[in-house]
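Each structure below is given as structure tokens.
The numbers here are math on the coordinates, done by the rules we state, and not lab data. This one's a predicted model, so the numbers in the text were calculated from it and none came from an experiment. Cβ atoms are built from the backbone, for glycine too; each structure is taken alone.
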Structure 1
Amino acid sequence: MTDAIHGEIVGTTYSVKNEYNEKFQYDVRGNILKLDRQGLVPRQDIAELCYKPITIDSLQYVYATGANKLTKVVDHAPCPDMTQLPQYIDCDITYAVNQEIWVDKTKVHCGVQMSLYAPNTKIFDSLIIAGQSCTAPLVTAYPGPCPQTKYTEGFNQQSASGLYTYDNGGNLSYDPNKKLTFYYNYHNLPYRIVGAENDELQMLYGADGSLLQRKYLKNNIIITKTDYLRGVEYKSDTLESVHHPDGRAIKSWSDWIYEYWIKDHLGNVRVTYRDKNADNIIDFSDQGSTSVHNYYTFGMEWINLADTLQPRNLYRYNGKEMIEEMDIKMLDYGARYYDPSVGRCRYSQNLCHTQHDQLEVL
């Protein structure tokens, strides 16, 4: 896989959209060396279509000499050298460039919060803000280089120079971009993940390595707790859902809401829908009870503007649970965690001694 081109089929007609394209380069071992990824970000000029495609990631991978061990990922996107503001701005937006922001009589609508980052401080020459009859826009200028706040779509670059570190078993012990420290048990499974804001995850496993409980704590106070019992999940000691091969039943007071998943041939959930009114029929009366899921090549999801179902379905890509606490955003494959933003597993396979070879890249 060297190129992934995004297109759309309407009826029987296929057209190229180029909104979620990806490009890849590899070394002789098959490890990813470079990944360029497009995605949608807020669009300023049309209120009804408030998103536009840009390059959200331009990742460069660095490995230990003569090995497959990933030591660093650097994101060279998304700041261009210069940019020009559109004629109208009616959405909250952050602009950041490495040189200059050009303004040509740009009008900023009422109530907009806009941030401008550029070394050139003369960026307000022709900016036209809203009149006094409405809530004035909040426009803030920051002289300086491309800020860290721009590295939020896709791969979240928090340290351009920090190195991934590993223990003697090859498990990731520190992630400089997620600012997480990992601790492992004798199964090479993480039993504790510590964040940088006095928060942590604690995991409890059975003797066979199956996950029994996960707790999220902040300032030593339990925020959430999930117990797993053979397809039954309890949230904070309250029954939440019962899973089955085609979805789950969600407990809602004294009733049950039935949720179903449509999967593709790889087991990825593409559509989540519910019998919202509990009439045993899925029809237009259940509007607002459907969520569509699409994925990049290695499992990261496209921006999902319609994922409003609560509680959310976290078992989507490959049917594996997405861990979202502390912004971890990794998939739990049981034997190992997987980071879909970079396409890498983050610690050793605890069954690798039964296999002829051990792969770190899915």
Structure 2
Amino acid sequence: MRMKLITAIAISILFILERSYSQSDWELAQQRKNADVAYNKGVGFFQSGQYKQAVEAFNECIKLNNQHALAYLQRAKAQFETNNRKAAAADLEKAVQLNEKLGEAWFYLAYIQLITDTASVKPEYFNKALENGFNIPEVYYYRGIYRVYKKEFAGAASDFSMAIDKKPRYALSYFDRGRVKLLLKDYSGAIYDFQQAVQFDSTLIAAYNNIALAKIYNGDPAGAIKELDLLISKQPKNFIAFNNRGIAKYNLGNYDGAIEDFIKVTELKSDYFQAYVNLGNAYAKKNDHKHAIDSYNKALQINSKSAEAYLNRGFCKELTGDIDGACSDWKTALSLGFQDAAHFVNECK
């Protein structure tokens, strides 16, 4: 009788344990199901632009299932939209820790680093994004931006080209590839890219300035002036446009027109020292050394490290008979790294 009772108790305990285990398994499954419901709710909020509600929904999902890698990724995107970049980066780190195949998470990690602290970017994150199937044009574009920062211009141009291949009307990629081509002295290629940029996005006004700059470098100042006339008609307070048009006029020998434009720059932006340097150069071409020296003085009041201003003021001082002043300026230009000044400094001995 005692044996039967013990056996019965044992069987009863075993049954209760099995039942408890089955109930726990069911609860876990239900919890994960609820986590997925919260996740889908968060995605809906995110897609409708309700980012705070999206964060709350993803919070609930993660509370129910803290191994939900996609929830961390999506919460990161919602956190980013609410300007909480630090929290977004932490969520992305957690997402790739849980699932290193999440290419999208790798990309956003690199992107946040790029716009927060460019020096901290880990370029391999862009590569991991591509390796794990997140092959969108923005990955190439922002890797290109990082390569511009690193002065890897050929690699940057290649990335912008890849972005354009994937998104043929990608105005920003054309614009930034144009900037790279300017730096690489491919002026015709730069002009083409800037023209494509404004064709696909007319708000990229800076492209007109860059087209003009490329035309100046390419020996077409008259063409540059046409571009800048159009830009100034749209943006009459664009001091860079006036400055570049002044340079184009200067290159054509129209020094009076150049002076007029450079003066306009100083009226629009009085602390733009380069305009005073350019103004001094234009006055010097007209042999108006007094006004040239005054302009260089103003430039140096704003930027005392302008070797060009010292060098050119030295020339004007020499022409007005102030040899000691000229020599002093040339020595300063040389000390600031302008090696061409060495020849003139030697003449002072």
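Among candidates 1, 2, the computation of helix-only ellipticity at 222 nm (-39500 (n - 2.57) for each DSSP H run of 4 or more, over all residues; to 500) that gave -25500 used structure 2. If semi-axes √(5λ) of the Cα gyration tensor in Å is calculated from each of 1, 2, which structure is the one that comes out at 67, 22, 17? Corresponding structure: 2. Largest in distance in nm of label points 7 Å out along Cα→Cβ at positions 35 and 323 among the labelled structures 1, 2 is structure 2. Kindly point out which one of 1, 2 the value 24, 21, 13 was derived from, the read-out being semi-axes √(5λ) of the Cα gyration tensor in Å, for residues 219-306 alone. Source structure: 1.
Which of 1, 2 yields 24.4 for mean count of other Cβ atoms within 10 Å over residues 171-178, as computed? Answer by label: 2. Structures 1, 2 were shown, and Rg and Dmax of the Cα atoms in Å, for residues 107-186 alone at 11.9, 36 was computed from 2.
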